[in-house]
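Each in structure tokens, the structures are laid out below.
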Structure 1
Amino acid sequence: MIQRYTPPQIALHWLSAVLILLIIALPYGSDLFEPLLGGGAGVFTLHKSLGLLVLVLTVLRLVLRARSGAPDLMAGEPPLQRFAARAGHSLLYLLLVLMPLSGVLFGKRPVNLFWLVEIGPLPLSDAVREAAKLFHVTAQYLLFLLILGHAGAALWHHHVRRDGVLRAMLPERR
């Protein structure tokens, strides 16, 4: 087992984290972003484009994890804590795949990917669109909680436990 994540895994993790925070901020800070992006349509163009980029990065992260593995950072921890860590990571990955897909599915207009290429809209029934929208809007709160839990656990390991868990996902100091 490796004791640290690989440099590509670390880079993709932090790039994804920054993009996810921006994706979350865009709709909630639309008053700030609308003048910069040409109005509400520009805000959601960037929101959807970044969401699809996170989907691609997440698939790449999963491929890298399957090929390179991951350190067993929870060795020696109580079984319930190990389960919670695995479940939290699994749910995060699942939502990072399903959130962008559901966002694309509920839209009735094409996604203008970074103002370069239009994708969709897919020929779906209104019932499917409504289900995708309900999932997307509801699951965002679970994603918020998982992100807070993930960051909180990392900080707890770093500042309270001082066990190196967070350092395994930070770039190495030279």
Structure 2
Amino acid sequence: MRRLDGPHLLAASAELADLLVDTVAGGASIGFLAPLEPAAAVAWWRERAQAVAAGRLTVWVAYDAGRPAGTVSLALPDKPNSRHRAEIIKLMVHRGARGRGLGRALLATAEAAAVAAGITLLHLDTETGSPAESLYRSAGWTRAGTIPDYAASPDGVLRPTTLYYKQVGTAGAGG
């Protein structure tokens, strides 16, 4: 698992784009419609580099045979009243690397980094009924609710999303 800084994210953007394209092609609802053009995926990753350099976003990549097999990001808010929380975003695992615990390892990495940064509350959303839901529930995340017709799936169909949260660090000791 490697945490990328801004320049390394830019350098890895083409390989990360391959992972993003594969994830969308596999049906994951992560904000894109299929088919996702590789150039658009590269541009999306490149746009993240400024947020990484500014410390508003952290990105970890898991490699398999020198290629990105999975990634997860932690979005840190910049408002004074929300510095205790962060959002887990874009947890992706290449279809060829699934079923080996990589998603769980990526999630645990982001959670541990959040605790080390003093974060006490994490939140995320995921497509209702997706395989990701079982991962989050088994990792101790709490379902907060469901929003109907929240986002279009890669094939363009409006789907509900389920919100999850997890108390971590000091505040999470009792939960």
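Derivation of every value follows stated rules applied to the coordinates shown; laboratory data play no part. Values in this document were obtained by computation on a predicted structure and should not be read as measured data. Cβ atoms are built from the backbone, for glycine too; each structure is taken alone.
If distance in nm of label points 7 Å out along Cα→Cβ at positions 78 and 142 computes to 3.1, which of 1, 2 did it come from? It would help to have the intermediate numbers written out before the result.
Numbers: 1: 2.5; 2: 3.1.
Attributed to the structure labelled 2.
Where is mean count of other Cβ atoms within 10 Å over residues 70-77 largest, in which of 1, 2?
2
Tell me which of 1, 2 gives 0.94 when you compute Rg/Rh (Cα atoms, Kirkwood Rh). Intermediate values should be presented prior to the final figure.
Working: 1: 1.01; 2: 0.94.
Traced to structure 2.
Who wins on relative contact order in percent (Cα under 8 Å, 6 or more apart) among 1, 2, i.e. which is largest?
On the way: 1: 25; 2: 21.
Structure 1 gives the largest value of relative contact order in percent (Cα under 8 Å, 6 or more apart) among 1, 2.
Out of 1, 2, which one gives -10000 for helix-only ellipticity at 222 nm (-39500 (n - 2.57) for each DSSP H run of 4 or more, over all residues; to 500) as computed from the coordinates?
Working: 1: -24000; 2: -10000.
Comparing all candidates, it corresponds to 2.
From 1, 2, which structure was mean count of other Cβ atoms within 10 Å over residues 46-53 = 16.4 calculated on? Intermediate values should be presented prior to the final figure.
Working: 1: 19.6; 2: 16.4.
Of the options listed, only 2 reproduces it.
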